[in-house]
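Take a look at the structures listed below.
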Structure 1
Amino acid sequence: MSIYLLNKAPPGTKIWLLHLGNLEADEGFLLSGANASTASDPSPASARREMVMISVLISHPTEGLLIYETGAGRDYPEVWGPQLSDVFARVNYSRDHELDAAIAKTGHSIEDVKGVILGHLHLDHAGGLEHFRGTDVPIYVHEEELKNAFYSVAAKTDLGVYLPTYLDIQLNWKPFHGDSWEICSGLTMWLSAGHTPGLCILQINLAESGTWIFTSDQYIVKENYEDSRPQGWLSRDHAKSAQSHQMVKSMQKLTGAKLVFGHCKETFLKYKSAPGYYE
């Protein structure tokens, strides 16, 4: 048996896929070479892609209610500012996309959440941390991601994809370390550096529906995984991304996992979203 299958969730563990809104952006951000001009076509049409923002709510028999990633937060077009919101535009907004409303679809309250797990700290994945200000809810993130996010804002080396609005030192940060971390029975975080230095994917081995891998932005859209096509302008460390890609490919082969990519609308819509759930 593969080591990836050893950490099994107990019966009764449930997950809900939460839809936290829609973004539209130039495909050049998502796919290497997209919208590039050539000698024969110096002015190609600039294709744009609608994407989803997602979260995963987990009900665990011993750990209670956990959440993986938090979306962009309330009023994020205003928080991001006009320039960034023009590049990554909010489209087809509904109040149901707010984190508290999405959790309510499952029959729970955001106040029931016992722990927040973050794949990485970019503004569209961690902006919802605002909901946990003034609480003792632990915020789990890889130490390399936490260091990079605060440094990027303080030194303005990558300000924009990280914002100071949610990187609050008063939150109950609980960094983890190394190449992997077993959060609890059935849930494992795997370091998948590349898009950011400390990005981690979440693997969940469920009793009935089997293995799930939530990739955060290791893969933004399905082409990054299925065609091994690197990310475009959002790429940071290509060599690390390639190494992480090899790991995820192996993990999927050995487990038969269902993969849910960071923003791929087509993939997300293949599965049930809240109030539907998987066990």
Structure 2
Amino acid sequence: MLHEFSYLAPRERNDLLQLLKKHAGQARLLAGGTDLLCEIRLGTDKPAFLLDVKHIPELQDIAWSERDGLSIGAAVTCLEIMRHPVIRKKFPLLAHAAGQIGSAQLRNRATIGGNLCTASPCADLGCSSLALGARVELASVRGTRVIPMKEFFTGVKQTQLQDDEIVQRVLYPPDAAGAAWGMEKLKRIKGHDLAVVSVAIARTAKWLRVGIGSCAPTPVVTADLAPPATVATVVAAARRVIAPIDDVRASREFRLFMVEEFIGRLMARLA
């Protein structure tokens, strides 16, 4: 039997935050629902309240400025990110990563906020956003705070998000606009699948970063490297942040090998 819950659909940001405060610990946020609704059907999550965030204007916008960079509301879908002309032009790595998520039907529902809050080690938007130096803006009735994305993830499917907080938007710095980029994702099948290993590189004249997925409890990123960096230097930086394991999809040794292989391919492509 499907778990019973109360469905609420506030139209104002402040109303949403007040409801989240009132029902903290009992409520879950509903955006695309691509993970949450499956968990409810399976009985692995039993919230008393579902708070639909799709009607909050502040969570739906995409904005760009030369001074502040790119801002993406948490309820923006992967399909919108993949197709948005400004993102395609200035942050093509992000547009590409959004296009790697699931099927067309899934991308039409899944949101950037949901993908990041799920905090899966293989999150495609996590891997690419880390390489681009993204930050996460969190909001509650207590106020707003902004944290680097590399600090947002704290463990497997765990984040810094408190029970009374929402991810309001994801912020990408202006110095990452136009960065040279590359991304490789290994899957078990040719179709849509979770990453066995994923590597994303973003590079400007001042820095190079590597975001890596499925090789640690969370998506991880290297420290900023000064270009021109050698493949050996980048591989060494990657090894310092990853901690791959053996599981049903791949062995630890295979993941280590593929991280090095992908870095070599991407560095050659960016040379």
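Since every read-out is calculated from the coordinates, none of them should be taken as a lab result. Source: prediction; values computed, not measured. Cβ atoms are built from the backbone, for glycine too; each structure is taken alone.
Thinking only about distance in nm of label points 7 Å out along Cα→Cβ at positions 54 and 134, which of 1, 2 has the largest value? Mind showing how you got there, number by number?
Numbers: 1: 3.3; 2: 2.1.
Sorting by distance in nm of label points 7 Å out along Cα→Cβ at positions 54 and 134 in descending order puts 1 first.
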Query raised in the report: Which structure, out of 1, 2, was Cα extents along the principal axes in Å calculated from, if the result is 59, 44, 35?
Result: 1
**Report entry** At a computed -5500 (helix-only ellipticity at 222 nm (-39500 (n - 2.57) for each DSSP H run of 4 or more, over all residues; to 500)), which of 1, 2
**Finding:** 1
Query raised in the report: Ranked by relative contact order in percent (Cα under 8 Å, 6 or more apart), which of 1, 2 sits at the highest value?
Result: 1
